[in-house]
Structure I
Amino acid sequence: MKMPLQTKLRHASVAALLVCASAASLAAAPQAVVTPNSTVPGFGDRLDPVADSQFVEQEFSISGLARKYKGTGTLGADGKWAASVVSSANPYNTMMIVRRPASAEWFNGVVIVEWLNVSTGYPLDVDWSMAHEAILREGYAYIGVNVQKVGVTGVQKLKQFGNRYAAMSIPHDDISYDILSQTAQAVRDQAELILGGLQPSKIVATGHSQSAMRLLTYANAIQPLDHVFDGLLIHGRLATGAKLASSDNLPSTAAIRSDTKVPVFLLQTEMDSALGSGTSKQIDTDKIRQWEVAGASHADQYLLDNIVEVSGRDVGWVPPKCISPYNAMPFYATQIAAIHHLKNWMSTGIAPPTAPRLQGDWLGSIKKDANGNALGGLRLPEIEVPVAKYGHANFTTGSLAFLDLFACVAGGNTNAFDASKLKALYPTHADYVAKYTLAATAALLKGYIRPVEYAKGMARAQAANVPQ
């Protein structure tokens with residue numbers, strides 16, 4: 001007996017729906033168990049600035065069974081990477097810190113989930129340090145989650161917290177990608193617990209430096225499977241990503257895949273571009289944007305000042321003395337602008353403004369102007385109207401400990417112009433302020449800085465002793 005065409009179509013539709021439902025259930029991140037920790041402040045708390053801004057800070061433990069992936073096929077330079085699950089029952093237990101508006105009226109609907117940086121051996125909130133002023137004033141919710149093994153072992157070494165973190169365990173970093181997915185999924189499914197009932201409309205993943213490398217891999221291989229983030233901000237990436245598994249072979253330079261379904265904002269300093277010149281080949285699309293900030297260093301004075309609040313208090317680390325002062329380019333202002341654009345991009349589909357790339361020579365080195373500053377790139381008023389040479393070559397004056405070396409090298413340098421050079425560039429203070437005003441206004445109109453950072457820059461220029 002022949003089946004009527006209408007019945008065939010109905011059965012085919014049902015079958016297709018079942019296949020889609022099955023695929024969705026396979027792709028969905030597993031459910032994590034989230035538990036509030038002690039109300040006593042723990043590692044990395046930022047209670048002082050949070051409490052002053054109608055925000056609430058709370059620490060949670062997040063645990064569950066995580067999937068381990070490996071790359072499949074060729075992991076090429078185009079970033080169109082495929083991944084498969086090797087195992088799906090790897091237990092983990094880690095920490096996350098939530099900083100959120102105290103009430104719905106202060107919440108803008110966007111949750112920023114930071115892949116905490118563990119380069120120092122401890123989980124540090126680098127992107128919070130760079131963007132916290134905007135997070136607090138504009139009503140974002142923030143979650144910093146430790147997804148790597150060294151972050152667990154580092155915190156467990158700190159005697160002042162007793163056995164608070166004794167139950168934490170991440171057996172290896174291969175499951176870090178899934179822990180990140182499970183965190184975002186938990187924010188959606190357990191908002192009542194995690195966000196105090198605030199309802200998220202968009203969730204963004206951020207990460208800096210080594211976290212940015214892993215987030216690049218996440219964007220290329222895991223986000224297309226899990227679909228848990230609405231956008232990604234990758235800050236200070238190096239040339240390629242991190243491996244999903246030790247057997248993976250990655251290219252020396254990798255792009256963000258051009259078919260990404262969610263917006264990806266790549267924010268690079270001059271140092272990042274200089275050390276990974278291949279990253280400048282990334283192509284802007286309606287879903288990908290890359291800014292390269294002239295004169296900026298991988299870390300800088302602003303970042304180190306904010307990190308030492310935690311690392312100095314909880315770990316006892318003090319930034320070392322370096323040959324030159326740390327880089328003073330206000331890179332943080334561009335990160336604040338990038339987050340603002342990403343928020344609008346996710347909501348409206350309108351991509352952020354583009355920015356010129358840094359100018360390189362045939363060897364891949366960045367070209368310099370007569371003042372020794374970079375040519376091209378996103379240009380803040382501090383480099384358009386300079387009072388110093390901004391670079392990324394620095395070294396310690398004494399200690400060769402890893403953290404001290406890292407801080408000086410990554411922290412870059414600022415070499416102030418002498419009085420005669422300042423007088424030649426800016427005959428009067430009014431001349432300097434007028435030139436700065438023109439450059440700052442141009443940066444504001446191009447969308448490279450926000451009005452608050454514009455006002456702060458203007459105040460610095462007006463107070464500056466230029467010329468001496």
Structure II
Amino acid sequence: MFRSGFLFLLIVSLFIFLFSSCTRTRLPIKTKKSNSLALLPYRMNIADSGLSQGYYFLFTYKMRKEEKPRLGQQLILDGTGAVVYCRWTDVASDFKVHPDGRMSFFRKGKFFLMDSLFRIVDSVGCVNNIETDSHDFRILPNGHYLLIGMKSIPTDLSVYPVFLKRGARGSKKGEIKVDVIQELDENKKLVFEWDSSPFYKITDADPIYLNDTTSVSLPHINSVATDTQGNIVASSRYFNELIKINRATGNVMWRMGGIHNQFTFMNDTIPFLGQHDAHYLANGNLLVFDNGYSSDQRKHGVRAIEYRIDEKTKQVWNVWSYTHDAGLVSDATGNARRMDNGTTLIDFGKIQNLNRNITCVLVDSSGRKIFDLAFADTVGSYRAYGFAQLPFTIHRPEIQTVPTKRGLELRLQNTTENGFWSTGETGKTIFVTHAGTYFVRVPVGANGFLFSKPIVITEAMLRRK
């Protein structure tokens with residue numbers, strides 16, 4: 001009797017444990033918390049340390065497919081170029097912080113949300129069998145979520161003579177992946193949906209993107225943002241077009257760029273091509289990252305452009321732009337972000353001429369460079385985000401120096417965790433006998449690490465005992 005009762009309780013307890021484990025938000029990732037995870041080499045050239053202050057979010061990835069993949073880095077850098085936070089993982093694109101203090105990134109079909117302690121607290125994805133797209137995700141002022149999704153429509157692509165491959169025909173059993181924009185409330189219930197399929201035809205797309213004869217993405221929306229009334233502006237990359245959607249009715253308010261352009265560009269004769277990341281600034285203007293590429297015959301230097309738009313007269317003015325190098329062209333990804341101090345952070349995405357590798361640059365309103373950042377080899381970032389201040393405090397570990405007879409002791413402060421030191425040692429303290437730069441990192445949140453500010457040890461400090 002006792003044994004059978006004990007066995008019943010054991011089975012019930014095991015069931016409760018398994019159920020609670022399955023319903024808890026988890027990140028499907030395996031990362032070793034060891035000192036063997038090395039930072040990828042990079043350089044930050046700072047021209048104005050006064051304006052480079054803040055925090056910079058990015059996720060690194062390898063741009064050359066033929067090279068063996070390795071773990072990317074989900075990074076936060078400070079204004080000196082030092083690492084504040086890092087998590088090594090295969091995918092964690094569009095890493096950023098939202099105005100409400102939550103951070104987010106995309107991985108394996110959904111956006112994960114982190115709190116200020118870098119813990120995974122939630123995840124969000126499209127609903128009603130719509131596949132979640134990785135390009136963009138917004139938390140709106142009312143707490144709602146704005147996402148891009150895709151639905152697959154079986155399509156006979158053989159009837160469309162649009163593919164670039166000479167003599168190729170589309171598959172009779174092909175598909176078109178149609179973009180859908182969804183807004184979910186704070187409980188992840190659908191409150192608005194916009195289907196792009198009535199507004200885009202495959203024959204109107206830029207042919208440079210129609211290479212896959214079995215599957216076509218239309219219109220390949222890569223960013224969504226809202227104006228002060230909640231209306232949505234989306235960037236349709238495969239059509240070289242921006243489109244504005246009335247949030248109340250779902251009607252199209254205007255289309256800018258591409259073959260359906262409704263605007264007169266008053267002082268800019270260069271069209272944006274393959275653009276990313278169109279969003280409104282506080283002054284009501286639109287900031288756009290222009291990749292500058294449609295084909296080898298139709299391309300220009302990658303740009304960040306600020307447009308002033310008159311929606312009534314359908315006129316648009318280029319009121320500010322920055323071109324880093326007229327010969328620098330971006331095949332894909334990238335963004336431009338205006339910071340609170342008036343500087344603009346520009347991530348160049350997947351640059352075409354890899355021998356001129358550069359990840360991002362921060363410039364002031366006159367186009368003067370504040371800093372540039374580049375990783376070694378062909379490492380880039382999907383996007384980069386800059387924040388003069390964060391809506392929360394990051395409690396970085398600190399290093400205390402204590403002279404001893406044995407050498408200069410470095411003590412880990414401001415954490416209960418053991419540290420992984422730049423020397424390869426672990427623990428709360430280490431002794432150093434050589435001048436140099438030292439730092440320590442400690443585990444935090446979901447397999448991430450917080451880094452101390454680097455500390456420079458001089459010969460004079462070593463001589464003090």
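FYI, it's all coordinate maths here, none of it is from the lab. What you are looking at is a predicted structure, and each value in this text was computed from that prediction instead of being measured. Cβ atoms are built from the backbone, for glycine too; each structure is taken alone.
Out of I, II, which has the highest value for Kirkwood radius over Cα pairs in Å? Let's see the in-between values first.
On the way: I: 23.4; II: 24.4.
Once Kirkwood radius over Cα pairs in Å is worked out for each structure, II has the highest.
In terms of distance in nm of label points 7 Å out along Cα→Cβ at positions 391 and 439, the structure with the greatest value among I, II is II. Kindly point out which one of I, II the value -2000 was derived from, the read-out being helix-only ellipticity at 222 nm (-39500 (n - 2.57) for each DSSP H run of 4 or more, over all residues; to 500). Clearly, the read-out refers to II.
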